[in-house]
Structure I
Amino acid sequence: MQFLIDRINQIISMSDDEAQLIKQLFTEKKIKKGEYFLREGQVCHSVAMISAGLVRYYINEDGNEGTYYFSREGDFVCDYESFLPQAPSSKNIQALEDTSLYVVSYEGLQQIYQGVKQGERLGRLGIEQVFVNVLQQLSSFYKDSPEVRYQRFLHAFSAISQRVSQYYIASYVGIKPQSLSRIRKRESRHH
């Protein structure tokens, strides 16, 4: 739980009483590799922070998976599009490794917003980061070549690039795995 408190303290300052409230509202959850934090059609009822592990966000379109984001240690995990209105999700959030999370319910988060002086700021900053990432990914699909999108992946996710399968990286870039292999071969020749 100290990992969670330390990470939140990097974002906002909290009193000891506020930290105690957060400890009471978050619970620890473990999901095994391949299991889901959220499946398409479910309502996202919680926000979590990863203390260990890795997840991917993807959309399933007629059996084709489109990976659009990854979260790792210290990142918040949530489908805000489902969470905020408490509506069914069109997305999946799947563990790529055995993953440990600290989870707070929708109701618990409302208590944090009211009981922690900078609680609403914490929520706003989390959502702003997700919003910016989604917009960058969306605009990249329209204006950047696959090579540039791969470079953006390496820049944004350098700490986890060795932990993610080539299949999921290719899906994130928006190409087939064979095309990613060609891009990587060209890249290695240039370095």
Structure II
Amino acid sequence: MNHLIVYAHPHEGSFNHAILDTAVNALKSKGHEVHVRDLNKLGFNPVLTPADTAALREGNAPADIAAEQEFLTKADVITFIYPIWWAGLPAILKGYVDRTFSYGFAYQYNAQGGVDKLFTGKKGVLVNTYGTPGEIYEAIGMNASLKQTSDGGIFEFCGIEVVEHFLFGGVTTVATDEDRAGMLNQVKEKFASL
């Protein structure tokens, strides 16, 4: 299978990077083709400009958008790995979605007033980390909100079937090395089973 991992964390030594390495190694150990798009290393421009929207409406995606859309088109499984910042996606990843999951490419409205989900048939995995203890986010409904916006509002809206969404809380505050090793083991087992 062709796996696309879109990664959005600026620090090489982060726990997110350990998650990325774990996922890539698990997939490659099973013979999958893996493409990693490290948005920070790529210097991906997250700003959807008026020129972008005009070009996309004309069916002429700018080169950087077209390149990412080619990866999305070929992918059987799309994975997003990112930290939760201010209860959402880092700006660079939100901009990636804004620019690449464009109308007529990822979704479109039909004559009946419904949505044609143009990524139907693809599967998705999301892996998130955050500093707040997981029990707090669970108790206040934040985990459910994160799933609603990312799973439903982005992936499922375009037809991607979410097969897993990991929400790892307290990573930088209360989690021990043993806790983090357990998190990485969950990632390894899931990606090895895809």
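All of the numbers you see were taken from the coordinates with simple rules; none came from a lab. Note that the coordinates shown come from a computational prediction; the quantities given were computed from them, not determined experimentally. Cβ atoms are built from the backbone, for glycine too; each structure is taken alone.
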When helix-only ellipticity at 222 nm (-39500 (n - 2.57) for each DSSP H run of 4 or more, over all residues; to 500) is computed for each of I, II, which one produces -15000? I
Answer label among I, II for the case where Rg/Rh (Cα atoms, Kirkwood Rh), calculated from the coordinates, equals 1.00: I
By the measure distance in nm of label points 7 Å out along Cα→Cβ at positions 41 and 73, tell me the structure among I, II with the highest figure. I
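Quick check: 21.0 is what I get for mean count of other Cβ atoms within 10 Å over residues 1-8, calculated from one of I, II. Which structure matches?
Corresponding structure: II.
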Label whose coordinates, when distance in nm of label points 7 Å out along Cα→Cβ at positions 17 and 137 is calculated, return 2.1 (choices I, II): II
